[in-house]
Structure P
Amino acid sequence: MSSQTMKYCPTCGAQIASNSQMCPKCGAIQPTYLNEPSRAAGKLEVDPAIRDAASKKLAAGICGILLGAFGTHKFVLGMTTAGIIMAATTILTCGIGGAVMGTIGMIEGIIYLSKSDDDFYETYVVEKKSWF
């Protein structure tokens, strides 16, 4: 490839094709530029999928911490089966299982909020990881 079709990954610095959406070396999602003049100014446009995942990350994290026993954070992320398992465990054990499910929800909420937007998108939207 010619140098005109190459760019550098802002995360790891690897030289990659300019049209790459993900770095093959570090796996980072690559930013897209609004247009060519703003590229020189360094203004970046965030991928809409990552922006959507970032808003879900905040909602799911808060729901996991506050209402984790009922699996609300799982429903926010579209993980219906995992949410039903958590809610059913809490309800069917008359709240006794809620202590365990609440602890799991709180841990997952903290994990969600501590991840970067890119990592959260990759783990919970692309890979659809349901637990921890």
Structure Q
Amino acid sequence: MKITAKGEYGVRAMTTLALEYRAGPIPLREIARREGISHRFLEQIFLPLRRAGLITSVRGAKGGYVLAKAPDEIKIGDIVRTLEGPIAPVECVAEGNEESCKRSPACLTRGIWERLRDTVSEVLDDITLADVITN
């Protein structure tokens, strides 16, 4: 499993919003400038984050984006799953896809992939945006 630029930039942008959590909305262009991310690419990243209820957009002259929840309520795993899909090293152990493999009952390597999936998920779900900005 590899985290793409979409996942990496999404976590970075969300960290910027966490740093400014109490300051009010931050314009997308400002987030893009601070993080060195293309404004257009950041627009594509923020759409699924907004749909997932992780961020909220505020319209108007002083508009921009804010976290939809406190930084200690948003896990890095939530962001990664929203932008990258299920966390799984191979397709047959992806969440909701467990029954898709016909070899599953006899597969000798399935346990390896499940442990890897569970370990990565555990790490990402153990870290919140609050943890990131306080370290």
Structure R
Amino acid sequence: MFVVASIFATLAALLHVYIFVLESALWTTPRARKTFGMTEQQADSTREMAYNQGFYNLFLAVMTIIGVVALLSGTVGIGSALIFAGCGSMVAAGLVLLLSSPSKARAALTQLAFPLIAVILLLIGLLA
């Protein structure tokens, strides 16, 4: 079960690295503006906020990947704690987006699906 949970945690981390790139490097590009539904003016005025927010996503991804490496290396306690912290935060952020902006439900569910599956599978693996 740990391997399958690790696959979903890795997918969650990769998605959050992609979000980091969009928010921190590509925020004002047409692609990012389309993804986030913004005008050029909105993107320019929120550039610093997005840059900062992007790094939060990157840090969650890094924490999760370190947890996956630790878990698969046999350090189950540390690996599980890091995956729960990283993926749990991703799920929480997705829920905040879903509750605060119901019109962005698709983005919120996309953001929280992989980490939620990882958390559930990891919990099952630990309880088995």
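Cα extents along the principal axes in Å, for residues 73-112 alone was computed and gave 39, 17, 14; which structure, P, Q, R, did it come from?
Working: P: 27, 19, 9; Q: 39, 17, 14; R: 42, 14, 6.
Attributed to the structure labelled Q.
One of P, Q, R was used to calculate relative contact order in percent (Cα under 8 Å, 6 or more apart), giving 29; which? For relative contact order in percent (Cα under 8 Å, 6 or more apart), the value 29 is produced by structure Q.
Every number here is computed from the coordinates shown, using simple stated rules; none is lab data. Because the structure is predicted, anything quoted here is derived from the model rather than measured.
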